[in-house]
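Given below, in the form of structure tokens, are the structures.
No value in this document is a laboratory result; all are computed from the given coordinates. What you see is a predicted model, and the numbers here were worked out from it, not measured in a lab. Cβ atoms are built from the backbone, for glycine too; each structure is taken alone.
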Structure P
Amino acid sequence: MTDSIIDRSVLDSLLDSFGGDMEFFGEMLDTFFDDSPRQLEAARAGLAAGDVDAVRRAAHSLKSNCANFGALALSAQCGELEMLAKSGSLEGGAGLLAQIVAGYEQAHAALEAIKAGS
């Protein structure tokens, strides 16, 4: 299941860029785990307020961070939300955000399992 959620080659490249430093890699994952719920909440609040800029910013940050940690399908969904907000419309955004939240929970669990097994 982990391999369908997380592209391990992306993680391997990221780890290589850290010189194989697993401790630093773990710290970077922890930062991702701390930041993502804040970005998800910012997107949720932006949707509730009809604030396309807030949704766009949160979705963009999530898109980039998810891609960095190999959650490529999740990153693509965040990109869809970002493009929706860029279009000036948030129609359908709540449903898309619900999918992103569910995807984040799966990615978080998969990354935790990878971190524990490393």
Structure Q
Amino acid sequence: MDCTLTPPGGRTIKQWINPAAFSLVTNSGYGNAPRNIGRGPSLLQTDIGVAKDIRLIERTHLLFRTEFFNIFNRVQYGQPLADLSALSTFGEIITTVNTGPVGTGTPRQIQFALRLEF
């Protein structure tokens, strides 16, 4: 049976991999699927920073800076589940990449800074 890895309705977090493209191995113990046959969702995060240097007097200036991390607040999904013996969850994505406060996959964060140099 010729079947693609992409589910018929397209990829969603509920079904990233088409389970119909696989079958359980019987007797021999080894299947014929190559390593790294499927890919998870891509990671994309946009960060920007803007700074303004304001001269106050002769040798004194004020630096104002703002930084935006994950400005579009894009969710970063983890890898799909790959246990074929559990068909109800095979190919489903149930995690995000990062649940901590820093790094790729965090929620949108904005920070401001002021620095007076003299």
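Given a value of 0 for helix-only ellipticity at 222 nm (-39500 (n - 2.57) for each DSSP H run of 4 or more, over all residues; to 500), calculated from one of P, Q, which structure does it belong to? It was calculated from structure Q. The maximum of distance in nm of label points 7 Å out along Cα→Cβ at positions 22 and 54 over structures P, Q, that is, the highest value, falls on Q.
For structures P, Q, which has the highest computed value of mean count of other Cβ atoms within 10 Å over residues 30-37?
Going through P, Q one by one, mean count of other Cβ atoms within 10 Å over residues 30-37 is largest in P.
Source structure of the calculated read-out (distance in nm of label points 7 Å out along Cα→Cβ at positions 6 and 38, 1.5) within P, Q: Q.
When Cα extents along the principal axes in Å is computed for each of P, Q, the one that comes out at 83, 28, 21 is Q. Out of P, Q, which structure matches 10.2 when mean count of other Cβ atoms within 10 Å over residues 46-53 is calculated? Derived from Q, not from the others. With relative contact order in percent (Cα under 8 Å, 6 or more apart) derived from the coordinates and found to be 31, which of P, Q does the value describe? Checking each candidate, the match is P. Each of P, Q could give mean count of other Cβ atoms within 10 Å over residues 78-85, but the derived value 20.6 comes from P.
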